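Chemist: Each in structure tokens, the structures are laid out below.
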Structure P
Amino acid sequence: MKTKLIAILSVALLLICGCKQATTPSRTMKTVIFPGDYPDPSIMRDGNDFYITHSSFTYFPALLIWHSTDLLNWEPVVRTVIDGDYSIYAPDLCKVNGKYYIYYPTSSGVNYVVAADKIEGPWSDPIRLDASGIDPGHIMDDEGNRYLYTNNGYVTPLTADGLSAAGRQRKVYDGWEFPSDWETEGMWLESPKLLKRGDWYYLVTAEGGTAGPVTSHMCVVARSKSVLGPWENSPHNPLVHTYSGDEAWWSKGHGTLIDDADGNWYIVYHAYRNNYHTLGRSTIIESVNWTEDGWPVLAEQDGAKWENGGLQDYSYLRHYENPVMWAQWHGGFQDGILWTTTAVDPSYEITAEFTVPAGSEAGLYLFYNENAFLGANDSSANAAIRIRNEKNKATVWLRGADGQWKTVQEGVDVSGYHHNNYKGFFALRPAYLLKGDAALKSFDYKVIE
């Protein structure tokens with residue numbers, strides 16, 4: 001009750017203060033644009049073009065960039081980091097002085113940057129940055145000075161080319177103090193995303209922890225006349241937050257403010273679908289209005305209805321015949337190569353056929369990590385394996401020599417295969433295994449309504 005009362009009081013405060021919302025935007029959105037394992041979105045606009053990338057963890061090639069002209073339909077462009085001996089966390093995609101950059105942190109505790117003259121590449125090899133922390137966020141001030149923010153409110157000056165640190169890191173922001181009775185994982189001040197609007201620099205950060213309780217995560221806003229602070233917290237914080245397990249989307253947070261060419265504003269963030277931690281964190285977009293005194297607020301309150309549950313036609317995400325939709329699990333699996341992709345739906349069926357020479361083997365899996373997976377291998381010359389995942393109940397079949405499908409596992413509960421139990425921030429992903437000279441002949445993904 002306290003959390004709901006706080007939300008109501010925030011709206012009342014908006015009215016009492018006379019902080020009226022600006023003109024209603026010409027376009028309003030509240031929808032999911034990347035269902036499935038698309039966490040930590042970093043989005044940018046380049047004229048009428050939008051580009052977005054996400055955390056890629058231990059799947060390589062990594063950091064897949066997507067392109068859109070309407071924010072609703074997306075096409076994959078390129079994977080930018082070929083390989084690495086680390087897990088890649090929340091990146092920051094930006095364009096500065098005609099050049100594209102992706103700043104990204106790793107599980108090794110090191111931040112890197114890759115750069116390209118064109119979005120489709122070629123992208124440079126990773127360049128190590130002398131800036132500690134995670135979740136880098138780039139900003140350039142009006143004088144052309146470049147800075148890299150990282151978690152816990154730290155900032156590092158960069159050189160003019162953005163490829164190395166130009167000074168010592170220092171702390172400039174303490175975050176927003178959320179109510180002590182909110183159920184979270186802790187403060188976890190992360191995901192600094194910055195922009196300049198009018199006379200103000202705006203800083204959007206995540207707090208509360210990424211997973212754990214469904215009410216953990218959030219997006220909070222601060223502003224300053226200087227890119228280095230001091231930062232003033234919004235009276236309307238949090239901008240995005242899950243207040244109850246009854247909501248359609250859990251652990252909402254890690255957001256970026258972005259506008260379109262027509263002056264409409266949005267917040268792009270991630271969240272778990274209610275009761276489906278196994279799918280990973282989806283990317284969501286919501287319209288934002290600006291108050292007369294210069295603060296962003298959601299165009300619709302959290303209780304507003306999601307059109308179609310926030311879901312739409314995601315055929316643009318199901319082109320599994322496109323090689324760019326696949327990435328290898330780093331280090332392999334069972335002495336083979338494990339190729340993984342992203343499931344979009346709560347219920348689906350995958351079928352793979354293989355050519356398997358003597359002495360080789362192939363497999364099909366639902367794979368979280370080496371400690372949480374389900375599937376089967378086959379060494380038959382024309383191996384075929386099928387897995388149906390129906391709302392986290394999975395069944396596995398092998399096709400026999402007579403062409404008939406034979407059940408090898410039935411009704412296995414995979415609902416616990418997620419970060420809260422196995423860590424890593426991954427998702428339960430369709431994957432196929434190649435050992436020796438085995439080769440994939442076909443892969444089919446079918447939605448189960």
Structure Q
Amino acid sequence: MTGMYYWMIKQDGLQMNIKIYNTLTRKKEPLQPIDEGHVKLYVCGITSYDYCHIGHARSFLVFDMIVRYLRYRGYKVTFVRNFTDIDDKIINRANEQGVSSEELANRFIDEFYTDTDRLGILRPDLEPKATEHIPEMIELIQELIDKGLAYPSGSDVYFRVDHFAEYGSLSGRNLDDMQAGARIEVNEQKQHPMDFVLWKGSKPGEPKWDSPWGEGRPGWHIECSAMSKKYLGETFDIHGGGQDLVFPHHENEIAQSEGVSGRPFANMWIHHGFVTIRDEKMSKSLNNFLTIREVLDQYPPEVVRLFIFSTQYRNPLDFSEAALQDAEAGLDRMYDCLARIRGCETGNGKSAISAKDREKIESLAQRFDYVMDNDFNTAQGLGLIFDTVKVLNKVVQAVGSKPSGEDLDLLRNGGETVKELAGIMGLLQQDAVAYIESKKQKLLATLDITVEDIEKMIRDRAEARQKKDWAAGDSIRDQLLQYGIELQDGADGTTWDVKL
């Protein structure tokens with residue numbers, strides 16, 4: 001292999017050179033788990049008051065891919081993702097619909113599972129709900145009060161941002177600048193305008209729990225600090241979420257957690273980019289979103305996955321019909337390649353595959369690992385897979401349906417490698433032959449031509465060629481091509497296929 005790629009060094013069976021862009025340090029750093037070989041990951045989940053949109057899907061899929069890749073590389077992963085099932089949005093929506101907050105939250109958690117199961121997303125190891133961890137939150141708030149980092153005010157409790165020297169380290173913001181530039185509603189209960197709520201005193205008709213400061217409910221930020229500590233410890237390896245969570249949510253989590261423990265909260269922070277529509281962030285507040293189920297009603301789950309992973313996770317991803325159509329065409333090419341390899345049988349003769357093509361096929365996994373180790377670059381990983389698919393198709397065309405045993409082994413091994421690596425992104429999970437046949441039948445059903453018509457035209461073409469009427473034969477081929485029907489002439493006669 002040339003010096004274009006460096007080979008990975010393994011230590012005790014684990015790849016030790018995965019690098020991740022750490023939002024906290026603003027640079028790529030090597031993954032070095034606290035417990036060797038065991039990555040502990042916490043990701044902020046949904047606030048369950050509505051259907052999830054395609055922007056949420058990117059978050060679910062990005063961390064699904066990261067977990068799959070780390071496990072593929074040999075790491076044990078403990079993956080925790082929470083549910084926020086008590087919040088102002090939940091309370092307001094429940095009141096609008098005349099149901100309890102608990103009923104509404106649980107309904108949309110069920111709808112969340114419907115969407116994520118359709119997308120083929122793996123379930124996290126733990127999925128704690130905020131309402132099931134109120135005691136842990138109360139304990140954490142009391143510790144902050146005891147340390148002078150929080151204070152009761154009226155029926156609420158607030159965190160003192162100016163008492164935590166590292167406040168703003170994740171987002172790169174300065175507290176004085178934030179205060180000067182912010183439009184903050186006057187709140188006489190706060191000692192500092194940027195102080196944030198840890199506990200909210202109850203209002204009439206709202207869900208409430210007992211606490212040392214009176215009946216109420218937790219603020220949004222405190223739940224993740226309490227739940228991550230319970231399940232992953234005071235310091236864990238990776239915390240993740242969307243870029244919109246960097247401030248204030250994740251910034252506040254750091255202040256709460258490190259304020260109590262005096263230790264780093266998470267060693268690495270992963271934040272994915274937004275999904276945009278015409279370069280504008282997709283969000284419910286802007287009313288420019290498409291729900292996951294609306295998109296899945298138009299496109300298969302693997303098409304959505306391929307669209308999501310066609311861009312490296314930290315970059316913005318612009319949603320469009322054209323991009324999804326391109327993804328569908330790409331998925332078809334991959335499945336078609338695997339189906340063609342499945343159709344090959346062992347023949348006689350020597351190998352007909354060039355050394356260059358053999359090297360490309362055999363080195364795919366190493367080259368894929370190299371680009372994915374560089375901050376999970378799925379865009380480059382997919383590029384390598386598509387390049388290999390192109391080579392495999394070229395080889396199949398060159399050697400025919402009965403290659404030598406040596407060539408057939410290479411083709412099958414190459415196809416299996418493509419399937420395994422694509423599987424890290426949740427792709428190529430279906431039977432390739434069945435997938436292609438289904439696609440062709442659907443396409444054929446849309447054409448103004450029947451199978452009987454096609455077969456008659458092939459017979460007519462064969463007769464014309466026997467009479468050496470090449471012009472008539474070519475004309476029939478061209479007519480079929482207009483319908484998307486491709487002919488292949490071989491030793492066993494002429495076969496036809498639907499062009500995908």
Structure R
Amino acid sequence: MNVDTILIIVALSVSFYMAWNIGANDVANAMGTSVGSGALTIKKAIIVAAVMEFAGAFLVGSHVTDTVRKGIVDTSLFADNPNSYIYGMIAALMAAGTWLNFASYKGWPVSTTHSIVGSVLGFGIIFSGFSSIHWDMVSQIAASWVISPLLSGTISFLIFCLLRRVIFYSKTPVKSAKRLTPLLVFFVVGILTLVMVFKGLKNLHLDLSLAHALILACLVGLVGALISIPLVNRIKATKREDVEGELIDPKVEKSMEKVTMHLRKAKESVTGELSDEISQLLTKTENISARFGKFFQTKHISTDYQTVEKIFIYLQILSACFVAFAHGANDVANAIGPLAGVLSTIQSGIVGMKAQVPLLVLLLGGVGIIIGLATWGWRVIATIGKHITELTPTRGFAAEFGAAITIVLASKLALPVSTTHTLVGAVLGVGMARGFSSLNLKTIRDILLSWVITIPAGAILTAAFYYVIKFIFSL
């Protein structure tokens with residue numbers, strides 16, 4: 001067996017390992033909120049994601065891909081040394097896969113794109129120094145750590161507040177949901193069609209202008225809205241028990257919680273007669289807060305509110321399918337891009353910026369993503385869906401829809417965003433709509449730290465793997 005054959009086998013194996021880790025970590029972007037809200041069980045989410053991710057990766061995954069992701073390093077540097085390029089790309093795949101493996105084990109949702117970019121960055125630095133790096137691209141990636149979660153969090157916050165105001169504060173929530181659902185379906189299907197065009201179907205080189213893409217999105221959205229009308233009308237509203245005729249803004253409950261908290265602090269700071277009066281006032285306030293809590297708990301589990309949540313289960317599953325398809329089409333390149341570059345260089349001896357992707361390589365990437373999702377995907381799904389904040393179908397829908405809108409806006413405005421960071425920010429936005437007390441700050445801290453560590457971790461690991469691979473093949 002000659003050296004080239006061995007290198008091809010190693011490259012294919014490492015690329016499959018990278019695809020496995022993409023499935024284990026990144027697929028939670030599409031399915032995390034659906035599982036967390038109860039719209040899908042883990043088993044059903046894995047089945048749905050497997051079908052949609054594989055379809056996106058295999059059917060419309062890029063057939064011509066960047067050999068060095070995102071233009072971080074100039075490939076002309078390796079013109080006289082193709083072997084170093086091959087070793088470096090294999091090392092980058094190993095490094096990115098290893099970091100993603102560790103992050104998935106910890107349940108951290110990190111960007112697979114940033115993982116491979118950090119790994120390629122490390123290879124570029126050790127091969128030709130800091131001057132060879134396109135730092136403008138690196139700064140854009142760093143900016144996405146702020147832009148992605150901030151933009152999606154704001155949009156999701158506003159969507160959830162709108163749903164709460166129009167539906168949950170209504171005396172007839174099911175009727176309000178029925179009126180709003182066709183409009184929501186129109187926007188959801190339309191926005192997600194744009195996601196497909198800009199993030200997934202771009203690999204088919206349709207080259208649709210913004211105007212044509214908007215027309216297509218409106219037509220598809222209109223069809224979806226028309227189909228939803230008879231389906232929603234079949235849902236029967238049931239009269240609420242125990243809370244009929246009562247309508248209290250949930251903000252009042254939050255206000256009472258703040259009053260209670262301040263009174264407790266005041267009681268600890270004073271003594272004597274004033275302390276006794278504050279104690280009596282605190283007791284009354286706590287009783288009122290308890291009554292509010294019981295009221296909203298009863299209200300939440302009433303038949304009408306359960307019916308509303310059922311409507312949003314279907315909307316959420318629909319959005320999850322679109323996002324999974326677009327992700328499979330777009331992010332499979334993180335595993336097969338460097339692989340395609342390695343295979344092309346071994347065959348031709350020339351390092352190119354672009355490389356053709358054989359159908360079997362796309363198949364390898366798609367299968368790897370599915371296996372990763374099925375084996376370890378539940379870890380990151382649990383973090384996004386359950387450990388950041390409590391999700392219901394309406395909250396999960398607001399997060400998923402907000403993330404989709406952000407992806408569309410970013411794609412057309414050329415803003416650097418990460419799908420992972422976008423969805424985590426969207427979940428945070430929905431949680432903040434219910435107050436900081438609803439957020440798990442420890443989980444959020446761990447996630448933010450993992451984002452910052454991703455690029456340097458990939459770079460350091462690549463350096464180590466590169467020297468090991470170079471030493472082995474120099475023997």
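Values quoted throughout were computed directly from the atomic coordinates according to the rules given, and no laboratory measurement underlies them. This one's a predicted model, so the numbers in the text were calculated from it and none came from an experiment. Cβ atoms are built from the backbone, for glycine too; each structure is taken alone.
Chemist: Given structures P, Q, R, which gives the highest value for percent of Cα pairs over 14 Å apart, for residues 348-387 alone?
Modeler: Sorting by percent of Cα pairs over 14 Å apart, for residues 348-387 alone in descending order puts R first.
Chemist: Now a separate question. Quick check: -26000 is what I get for helix-only ellipticity at 222 nm (-39500 (n - 2.57) for each DSSP H run of 4 or more, over all residues; to 500), calculated from one of P, Q, R. Which structure matches?
Modeler: Matching structure: R.
Chemist: Oh, and also: Here Cα extents along the principal axes in Å, for residues 52-123 alone has been calculated and equals 49, 21, 17, so which of P, Q, R was it run on?
Modeler: Structure of origin is Q.
Chemist: In addition: Using FRET efficiency 1/(1 + (r/R0)^6) of positions 156 and 420 (r between Cβ atoms, R0 = 35 Å, to 0.05), single out the structure from P, Q, R with the greatest value.
Modeler: Across P, Q, R, FRET efficiency 1/(1 + (r/R0)^6) of positions 156 and 420 (r between Cβ atoms, R0 = 35 Å, to 0.05) peaks for R.
Chemist: One of P, Q, R was used to compute FRET efficiency 1/(1 + (r/R0)^6) of positions 76 and 276 (r between Cβ atoms, R0 = 41 Å, to 0.05), and the result was 0.00. Which label is that?
Modeler: Checking each candidate, the match is R.
Chemist: Continuing with this model, one more query. Taking Cα Rg over 2.2 N^0.38 Å as the quantity of interest, name the structure among P, Q, R where it is greatest.
Modeler: Q
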